[in-house]
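Listed below are the structures to be examined.
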Structure 1
Amino acid sequence: MKRHELNNRVIVITGATGGLGRAAALALRAKGARLALLDLDQSAVESLAAELGGPSVAAGWVANVRSMDSLTAAMDAAAKHFGGIDVVIAGAGIGIAGSLETMDPREFDRVIDINLNGVWRTFHAALPQVKARRGYLLAISSMAAFIHSPLNAHYTASKAGVWALCNSARLELKHEGVGVGSFHPTFFQTPMMDAVVDGPCSTLVWNKHQGIWQYVALQEVVDALVDCIEYRRETVTVPRRNSLVAKAPGLARQVIERIGFNDKRIEQAMKLHNGG
């Protein structure tokens, strides 16, 4: 598989100041990439851009993945600033625990709109620039695309949707020379993940992150992400041994559910979450 040199490549990252976004930006800058940092907080993206070396190699723009106009304006500004765009990482996302029975419909819509629709908007806004350079689109999904846990239907649906979106877009764009990848890490330490798993319900569901729910190191995730971009891979899991789960979701899902989820614990978690 051909390796694509990242030195001087222009890479856009949405959710750039989050845990994974920031770590990825540092690693990609170390490879010589020039970075367009997109997030909701202007001061945060400007601070990160300054830390990475300033406007010649890193610059930040406010962008909201829930707004096509916002994303299009940011992509156009980034392309004008750097002279084009080679790679886009759709990394903005949120995660919250909630049950089908008690979740506020507005919260469900918000998760889907950011995690799934936001990826579509990001790719759509960036595509003219990326096509011009026969570049690469990468969406940050999750192992939740393949492992569908309780109290998480909104999140797993959004991440499974991202996986499907990327698979379809890859077929559409192959003849344009544009690669499309989806990236599926398991649990790793970030502020967003801490918020998702904090509390007794998540502890019950994921068995205190023991066994198959163990955390992987953030550095392992970042290394795999950089490799994914360099080789323009299609579907990447972290850790790599989880690839079987991605390749055979129908078979593996039933096995993982038997191994990973305890019926009694789930029942307790549901009662606790629903106030029973």
Structure 2
Amino acid sequence: MSEPLLMATGLEVTYGGRRTLAGQRVDGVKVLHGVDVAIRRGETIGIVGESGSGKTTLGRALLRLVDTSAGEIRFDGTDITHLPDANMRPLRRRMQMIFQDPMASLNPRHTIRRILVEPLLLHGVARDRQQAEQRVAAILERVTLPQACLDRNPHELSGGQRQRIGIARAALLEPDFVLADEIVSGLDVSTQAQVLNLLKELSTDLGLSMAFISHDLSVIRAICDRVYVMRQGRVVEEGPCERVFSAPASPYTRMLLDAIPLPEVDPDWLWRVSGNEDAA
């Protein structure tokens, strides 16, 4: 079997460690404790756990958005754990993130056109502005947004529309890996289904590897192949979604399932809900 696209071994993240002026070492707070994660090409994994379990820190560590205090991260065979920024820059296009709050991640002073066109030119994905505009027009149609959105600012769009802009921005750069952090929390059920369906289609069509962070177990089961269950900075269980949700090995996973009972499996619920509602 080929090496995973993204793999972390023994990953630790510590916040707040420092040395005093006298040279004494002050220990920080360890948030991740020796976490192992592997994501194969074209695979979607889920990362679940209670608030404070470390799932968002893990996701950001995988993208090198936070520093690690121990362990190793390999992307496409390259050790990126301590790769200098200049060497990481070419990989940034291939590793994208969709944020929980699109309003906070989209520049409020820029139009949607500028938000989508400029990264294509910056990373050299489009050879000129005309080609960039064509790519943007095509992806806007793909995420079911009208072309009129291009000349609006983020605050003029609905929450669901802003989230689809976030997905479009990530997909435009033709990445290999996408991290989605709680991207449907706060959206109504029909809009959630539309966004999740869009992600599933893009993942299949583009061959994306994805990590989906969520506290909603039903969302994870609907779109993920495997799931990592986290508690207090450690992975307490990992495996195929079907097995973990039907026969959890960890008492903690069982507790999560008992706290929020999952409905009976309905493999068509995303299509059914999103297909019968107007786009948000």
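Each value in this text was obtained by applying a stated rule to the coordinates, not by laboratory testing. Keep in mind that what you see is a predicted model, and the values were worked out from it rather than measured. Cβ atoms are built from the backbone, for glycine too; each structure is taken alone.
Values for this structure:
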quantity	calculated
Structure with the greatest value (metric relative contact order in percent (Cα under 8 Å, 6 or more apart), set 1, 2)	2
At a computed 1.0 (distance in nm of label points 7 Å out along Cα→Cβ at positions 15 and 159), which of 1, 2	1
Test item: Cα Rg over 2.2 N^0.38 Å, for residues 127-246 alone calculated as 1.14, pick one of 1, 2	1
If helix-only ellipticity at 222 nm (-39500 (n - 2.57) for each DSSP H run of 4 or more, over all residues; to 500) is computed and equals -15000, the structure in 1, 2	1
If distance in nm of label points 7 Å out along Cα→Cβ at positions 55 and 87 is computed and equals 3.3, the structure in 1, 2	2
Mean count of other Cβ atoms within 10 Å over residues 7-14 derived as 22.9 - corresponding label from 1, 2	1
